[in-house]
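Got some structures for you, see below.
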Structure P
Amino acid sequence: MILPMDRTDRAIIEQLRQDGRLSNTDLADRVGLTPAPCLRRVRRLEQAGVITGYHAHVDPNQIGRAFEVIVNVDLAVKDRATVARFESDVASFDEVIEFRRMFGLPDYFLRVATADLASFERFVTTRLEDTPGIARVVSHLTMKTIKP
């Protein structure tokens, strides 16, 4: 069920999306509330599952993951067991930072982050392409990120 939200709830969400580390006092000031009702609203949004967590944005250069590639994967075999195993295996790879099953083609969309081209090539040839059921892997190198 979708939680009914008013303008203030939406303002709270937007402020927390911009800075999840805001103190309750600062958040309350920004949305025009006093701290106690602001905190009640935040807790209500958390308990309803609207706010699902707070995350740190990490510089990929600082952790050796600055080389990001979009990878499309098509499966040769699409029975339930193969699909389940493929999804389980690929989801476990640390290099895969986003993983989606698509309608139509490609069958899967992956965002893969590694240190550089050599480590990406190693990942594809020794891990991804060793996963059973794959028919085709197509990699797309990003020229420029316009909007993350």
Structure Q
Amino acid sequence: MIIYIGADHRGFDLKEALKRALKADGYEVADMGNAEIDQDDDYPDCAAAVAGKVADAAGEARGILICGSGIGVDIVANKFNGVRSALAVSAEQIRAGRHDDDVNVLAIAAGFTKEDDALAIARVFLGTPFEKNERYVRRLEKIAKIEADRPHA
């Protein structure tokens, strides 16, 4: 499974640290930007790049997005059909999100998350399987129906 990662200027340093650690853990990590700190960048660009890849991969990829608050990238990622992004503040929270809701994009707040905590959250996100019990699957089917039925502009 490939991990797509992206960050704006406020999340750049944390992205680089996570990328190094996850590669050392043996994950295939594709950096969707930025390649360098750009104070004039906009978080929707990196978030759309990552979320688009995860949406197109149909379950064969996950994404990690980082910005100052984590909220902006989370909002953008959740605009993509098939993406279930969650802003996580703890490993326990993302464990529940993966187990129950099959979260496939992790949003991290660089301004509020220590590097060690972010790495622990990312490792749990990547290591926790979706439970696939009937009620969890039923709920995801309802979400997919909402996405399919919603008129697009």
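Read-outs: derived from the displayed coordinates by stated rules, not from any lab. Every value quoted in this text rests on a predicted model; they were computed, and no experiment measured them. Cβ atoms are built from the backbone, for glycine too; each structure is taken alone.
Below, the figures for the structure above:
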read-out	value
Identity of the structure behind 0.90 (criterion: FRET efficiency 1/(1 + (r/R0)^6) of positions 4 and 132 (r between Cβ atoms, R0 = 35 Å, to 0.05), calculated), options P, Q	Q
Structure responsible for 1.64, with Cα Rg over 2.2 N^0.38 Å, for residues 12-99 alone calculated and labels P, Q on offer	P
Given -15500 for helix-only ellipticity at 222 nm (-39500 (n - 2.57) for each DSSP H run of 4 or more, over all residues; to 500), calculated: source structure among P, Q	Q
Structure responsible for 3.4, with distance in nm of label points 7 Å out along Cα→Cβ at positions 36 and 52 calculated and labels P, Q on offer	P
Origin of the value 15.3, where Kirkwood radius over Cα pairs in Å was derived from one of P, Q	Q
